[in-house]
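Below: a set of structures, written as structure tokens.
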Structure I
Amino acid sequence: MGNEALTVFNSIFSSGSAFVYRCANDENFTMQFMAGQVEKLCGCPKSDILGNSKVSYVGLTHADDIDRVFADVDAAIEAGENWDVAYRLQRPDGSAA
């Protein structure tokens, strides 16, 4: 993505309560790219999450949702489909998003 496109992309996701990401399909959903309101929603800067620097994304996913998220993502991947899974985040301070 070129610098101009990235600037436009970031401005779109910086104005609302959302973020986009690209992650590995591993046990931590290791984040490779994040843009938007990451800190607002996750409760920590994206630098803490990218590459599992200080916390994994799975570690921020609500414990009651983890098994379902993995099952839904795995099923979609096996079917060769995109996945769209709703789940809650649990910030390091204990609050939910």
Structure II
Amino acid sequence: MVRVLIGAAMVAVIAGVIGWRWSVVRQREALQQQQQMADMQHQIDRKQADLDQLKANLARVQEEENRLAAENNLLNEAIAKSRVSGKIPEVPPLPYPPK
């Protein structure tokens, strides 16, 4: 009977140690996952800031492209008028300093 109790106690101790070790490993894995999630969130925040900056730059470039296209159209119209009339048109005012 004593052997059975000692055996049962040993099995309980071994099971307790294994359970404790398993819980420590699970906690470590959970902490690593939380750290990875925090790092990924930081990367997402940086990428979002970069994206916002790129969108602002793109909007500025598109605005400049539209302005230049409008000026180009005005110059093309002036050239076409000069070809039809034979006289040199007035040069539209150019921005100074050039952009």
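Any read-out appearing in this document is the output of simple, stated calculations on the displayed coordinates, not a laboratory observation. Since the structure is predicted, the reported quantities are computational estimates derived from the model, not experimental observations. Cβ atoms are built from the backbone, for glycine too; each structure is taken alone.
Computing distance in nm of label points 7 Å out along Cα→Cβ at positions 48 and 80 across structures I, II gives 4.8 for structure II. Given 2, 13, 21, 24, 21, 13, 6, 1 as the derived value for P(r) over Cα pairs in 5 Å bins from 0, in percent, which of the supplied structures I, II does it correspond to? The value was obtained from structure I. Here mean count of other Cβ atoms within 10 Å over residues 32-39 was calculated and came to 10.0; which of the structures I, II was it taken from? Clearly, the read-out refers to II. To which of I, II does the computed value 3.8 (distance in nm of label points 7 Å out along Cα→Cβ at positions 8 and 88) belong? Clearly, the read-out refers to I. Here mean count of other Cβ atoms within 10 Å over residues 24-31 is compared for structures I, II. The highest value is that of I.
Can you tell which of I, II yields -32500 when helix-only ellipticity at 222 nm (-39500 (n - 2.57) for each DSSP H run of 4 or more, over all residues; to 500) is derived from it?
It was calculated from structure II.
Can you say which of I, II returns 2.5 when distance in nm of label points 7 Å out along Cα→Cβ at positions 40 and 64 is computed? Traced to structure I.
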